[in-house]
Structure I
Amino acid sequence: MKSPPQERGYRRLEPGPGEPHVGRHELTDKDADGKWSGHGETLARLIHITDFQLADLASPSRVEFLQRLTGQPAWRRMLPAYRPQEFMLTQAVEAVVRTVRRESEEGRVDFVVTTGDNTDSAQENELATYLTLMNGGDIDPGHDNGGLAETVTCSGDPAYWNPEPASADTWKQEYGYPDYPGAVAAAAKKFTGAGLGAPWLTCFGNHDCLVQGRARAQAGYDDFLTANRKPVALPARPYNGADALNDYCEDPLWVSQGPSMSIEASPERRMVSKKEYIERHFETTGVPEGHGFTAENISTGTAYYAYDGVPGLRVISLDTTNPAGNVDGCVNEKQYRWLEDRLQEVHSTYLAGDGTEVSTGNEDRLVMICSHHGLSTMTNDTPHPDGEHLYLAPDVERLLHRFPNVVLWLSGHTHVNRITPRPRTGGGGFWEVSTSSVAEWPVQLRTVHFTVVKNAGVRIRTTMIDSAVPVTPTGGTDLHDLASLHREAAANDAGSVGGLEAEGKPADRNADLLVPLPSSTLNGLAGLIRLPELSLGTNQ
């Protein structure tokens, strides 16, 4: 799928040819290509999806009106606050889920990983929608919002796109967004979600614990959230600060004291704690139980875990959110020490902090890190509420480079397809692979295949998959038509997090990522045969 470059006007999508896989040699000697050409043993096949940001569009926590402040430096980090296509997001996510299910039914995926921002503002009703979409069941996009009537799409405000012909809004007049009769009514209709049909693991993102992914909820915030008023404009008093996000993190209610509209109150809008978020993953159908989370996570209120359900591979899911607020990530002291312990368990040798080699006698396994934030956004040093020391990108990268079996880090947050080599002194290293958001352009998934190549290392093949919906909306209003319209509208939203080039460069999409491995690791993996149905294994 490609979006033709245009200087002006609304961009229509058109089909494009499949892309070849680009060989990425930054972690290995390109002159040694011959040893990578042999047939390898497939270890695991997974699909990476991220950043659904499933939103209750009538929520009082929503601040869509801030989009009017685009271009004002003090408000830059509070944007985007609105996406024109978001009223069709549940249909877009369902189309992605059905695309994954097709891959699963055809035997091309062993498990699925989502890397956080599954909800928009950590609300109970948003979490319920997310879990139902993942596992299958009845979905009602018009619930809690008057059939979308209580959302900005239907407000009559020209600042928001409404595809009904009666609307003469700014998005149509200035950006060429189309009329599409019947889309809003159809987007509010109930449907039955198919469910992924594959084992899936989850990560915890900043939108899964903070108000609008930015601020810690103050005492009494739920009273505001579950009440019957939705703010529609800023308070009349001028803002004279340098960075609105900093003030929002101190008190997320200060932007919401201006004019408001009446909505139906709903107790289902309350925010969920991290502990409750984890517990809800044990109350769903689907496998594995808890979707990565463990009983220890429930008892401790932590959201990081190790998953050993694939022979030869340890998946380590980190919680990179900062409960003090702000959008970017970090790792606290307890988690950092836990991570070091989990890495030692799957290495026969590794480097101690002083650079000396340590032998353990442990069995070698490959390690894949998963988290919402990657290294490029692990920059949040806002003091932790418990006073714990926070580790940022340089510290975490140094730790991982002490362990040669770490080969891949999957992340989200940036809403952009990007593959970054993280070379290790002395050779090897790991690849950081970030995948674009389902909420925004280009609405893609990424397959990741691990192949162990004898006497060389591991080849990680990543391939982008478009959501299986019509390239161009047909004029109809079934679920796939709405998902197609969602993607096309997203391709024209220049103010999105990822921007109009969120698809990345060719080398950020379909790529063969080569990682040399120690002979001890290769010998340990040599006897593993990927079974048609992988064991669900255990978590730690």
Structure II
Amino acid sequence: MKLKRYRSKRKYEPILPGPREWPVVQLSRNKKEFLKEVVEEAFKRIKNNTRNKTALIEELETTLYKEKARIRQTPWKVDPDDEHQFWGKVKDELLEISQQKAKDEEKANKILLSIIERYAEEIAGNFNTSHYRFARGVATFGFNRLLNAARIKKLGGFWSNELTMNDKIQINGEVEKLRTLAKKGTVVIVPTHSSNLDSILIGWVIYTLGLPPVIYGAGLNLFNISIISYFMNSLGAYKVDRRKKNMIYLETLKAYSALALKKGCQSLFFPGGTRSRDGRVERELKLGLLGTAIEAQRANYQEHGNKAEKIFIVPASLNYHFVLEAPSLIRQYLEKRGQERYYVENDEFSSSYKIITFLFKFFTKGSDISVSIGEAMDILGNKVDEEGRSFDPKGREIQPEEYFKFQDKITINKQREAEYTRMLSKKIVEQYSKIARVFSSHLIAFVAFEIINKHNKKLDLFSLLRLPEEDLVINFNEFRSTCQRIKNKIDERVQEGRMSQAEHMDDNIDNIIEHGLLNLGMYHSKRPLIKTKEGDITTMDMNLLYFYRNRLDGYGLEKHI
């Protein structure tokens, strides 16, 4: 079936009348009680994982070791001032336990609770309705002004209302179904992730579509800067510290997410875990937070039976002609893959100046952006209709609660739920492949890189990336004919519902190529593709060309080069 093509250029009425009905507001009002629940749930999870006091003490010692290493190796401005004192106290208390002949489990439990409470307080968001409205208004006003100043290019353009974010960002796909399901249950939006601006973009989309504010995990590093911290807190973010890899922290984070979902908070998280370093649409997802949706659904069934509110998973694809961070992202990918041959540079969001410059350049470029809303599914990856009913691949209605039963009773089975999480992950990845929109920039980058690759079949990736300039020139006629051939293959897949493409891809191939050359990497100092004086095609940066080429990886198109 051909993917539904729908473009929204209007703002919808809110599906809930006001803040009093927003689940995130209710959660914030009862924050103290909610965090108490989080601590209790996390404590129970960890005790179940450790089983005995010896295992618990070993886990506490491992956590202490990792945290001391984090403080020493990667300190952040946002870290609490009492880090050394807190973990020093934990060290003393563990030392006291180790010196006892009979290990004191009660003291170990007390240490565990103190760590969980500290983590829960750190993770918790601080949503405030008035701050939310102010932050939303400032962001919308500021971005609209940037668009007008850049595009109108005349005195007073900054204050013009001619252009808005709706002119910059296109919303496509299953918009109405998303809105309908958000009235019937709890929606979890799971977007692709390629830029630090994704959170801002998807936040604007949620507001535009009239959905209530969502809770979402934002990297703790973004809270290093006070103005960003204010906006993040105001927009419903909870903090995720990716430096912390210990089990106690991860279980506390999962407990927070699962309980918020159970209480009906619409949520958002990037299941890829971090920005795509190589430019590819995600093929493998992190299962931790994704699994909390399944836990929350099972818990709802345990409490309410078949009357339980359903949780719906909605994939979304964020589509750009260019990614401002592409040069550093691809370097990080190549450094990891090639080890000593590449190195990692600092992140772009390390200072207020860099953030402001970043935003200015992004919103003043002429290149459009689109957000594709995919088919909603239940927590097992089954399709759902507008009423929220689940259907198997053969179109038969099913009852998801039956999948959590053993001997006619809803039961907890971690192994079973882990398998369900893997199933859901696979379905989300399939949706990404269908809804990620092909832009002209993606097409020409893919074709150019693959032609160069074909001309140098014997070279590995790193040798290919180091080819001299004279070996990077592509005859325009070969380039054009290959673009047409790949475009025809994309058209076939779009008709079959296996891919999606932007409206500008309906143009003739010459205009598509020109459009792609104009937009591909338009901000980068070294353009991924340019025309030579002779009218042929070449690249100024093979690493960047590879990054943008990867957007079309996984569709089998390279065999048609």
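Starting from the value -16000: which structure in I, II was helix-only ellipticity at 222 nm (-39500 (n - 2.57) for each DSSP H run of 4 or more, over all residues; to 500) calculated from?
Structure of origin is II.
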### Query
Here distance in nm of label points 7 Å out along Cα→Cβ at positions 170 and 338 has been calculated and equals 3.5, so which of I, II was it run on?
II
### Query
Suppose you compute semi-axes √(5λ) of the Cα gyration tensor in Å, for residues 74-393 alone for every structure in I, II: which one lands on 35, 28, 19?
II
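Quick check for you: by relative contact order in percent (Cα under 8 Å, 6 or more apart), which of I, II is greatest?
I
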### Query
Taking mean count of other Cβ atoms within 10 Å over residues 114-121 from the coordinates of each of I, II, which one would give 28.1?
I
### Query
Taking Cα extents along the principal axes in Å from the coordinates of each of I, II, which one would give 82, 53, 53?
II
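FYI, it's all coordinate maths here, none of it is from the lab. Values in this document were obtained by computation on a predicted structure and should not be read as measured data. Cβ atoms are built from the backbone, for glycine too; each structure is taken alone.
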